[in-house]
Structure P
Amino acid sequence: MPLNKATVSAFDDALAKLATAARALIPMIAETLHAQFPTGAYLVLTRSKDPGHADDVLFLNSVRDASGGIVCWLDPSGGALDPLPAVPPEIAARWGDSDPRSQRDLLDLLQAVDAVDRYTFFDWLPDEARRPGESDYREPIGVPLPCQCRVSGECAPC
């Protein structure tokens, strides 16, 4: 019977590469949402508190401007039938087989990134972008959107 030659260091190297790839997706997602919502400053996410869901599952909430105003409400489970706005072909190409207009694909990608190492890749939403009543919670989570998209060059106030 052949001996398994797997090593812990090979596994650690694979995890490090996976974490690097996951971290690199966050700016891609942020640039996509900036192209879709130029006045948005944050993608807002929440975590499940429902005992029927697995612990700490991410859900979509909204795209907000820098002062917490809602630019677009998102379907928490990603099941909205209305697509998000179109993006330039250069941005869409970076999504591969996923659809940047699909809230389900957006949520699946965010949940996959989060599953690599929970609580590592996402930060809390700054107080100035929170809505009334949110300051008392450890959430929502805020993914900053760039003030200028590197692909389209479009700039909006943040």
Structure Q
Amino acid sequence: MLAFALGIYLPISINAAVLAGAFVSYLVGKTGGAERVKKARQDQGILIASGLMAGAAIFGIVTAVLRQPGLGAPIRFIAIGEKFVLEQTEAGEAFLESTSAAWYEGFDGQVISLMMFVGLGLVCFLLARAGADWSLREEAEAEAAEAASEST
């Protein structure tokens, strides 16, 4: 339902991440074997996705602050693939002008972006599997400790 709601007002370039996340979630859920493992993996996947969404929101706020001309636009010193220049209007107001490198907007930049996107999906898949294993192991240890304390 959320993906449908997002699709109504956001462009496909933004919603591609939702589609890719759904595919990774599908893979994580189908590779579990037992139902308990599948559920644990799904829970870990939701946790990882929520963390990525929160991190992206925080990063968006940080980059917006770093683009402020009043602060001297510190993004000029850390940007990769895009050159930022602090300019002034005739009225004396500062603004940030940006130009992208050819590789950044061209095919090379697209390939790098795709590789990073696929890599992020793989990391999410592996983290969901590992997190589910850790979670199930902790549950088993807690159950064993509880059973041992009840028998004594």
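Laboratory data are not the source of any read-out in this text; all were calculated from the coordinates shown. As the structure is a computational prediction, the values presented were derived from the model and not from experiment. Cβ atoms are built from the backbone, for glycine too; each structure is taken alone.
Each of P, Q could give relative contact order in percent (Cα under 8 Å, 6 or more apart), but the derived value 25 comes from Q. When log10 I(q)/I(0) by the Debye sum over Cα atoms at q = 0.12, 0.18 Å⁻¹ is computed for each of P, Q, the one that comes out at -0.75, -1.16 is Q. Out of P, Q, which has the highest value for mean count of other Cβ atoms within 10 Å over residues 103-110? Comparing P, Q by mean count of other Cβ atoms within 10 Å over residues 103-110, the maximum is at P. Out of P, Q, choose the structure whose coordinates give mean count of other Cβ atoms within 10 Å over residues 31-38 equal to 12.6 when calculated. Here the read-out was taken from Q.
Here helix-only ellipticity at 222 nm (-39500 (n - 2.57) for each DSSP H run of 4 or more, over all residues; to 500) was derived from just one of the structures P, Q, and that gives -24500; the source is Q.
Kindly point out which one of P, Q the value 5.1 was derived from, the read-out being mean projected area of the Cα convex hull in nm², for residues 15-70 alone. This value belongs to structure P.
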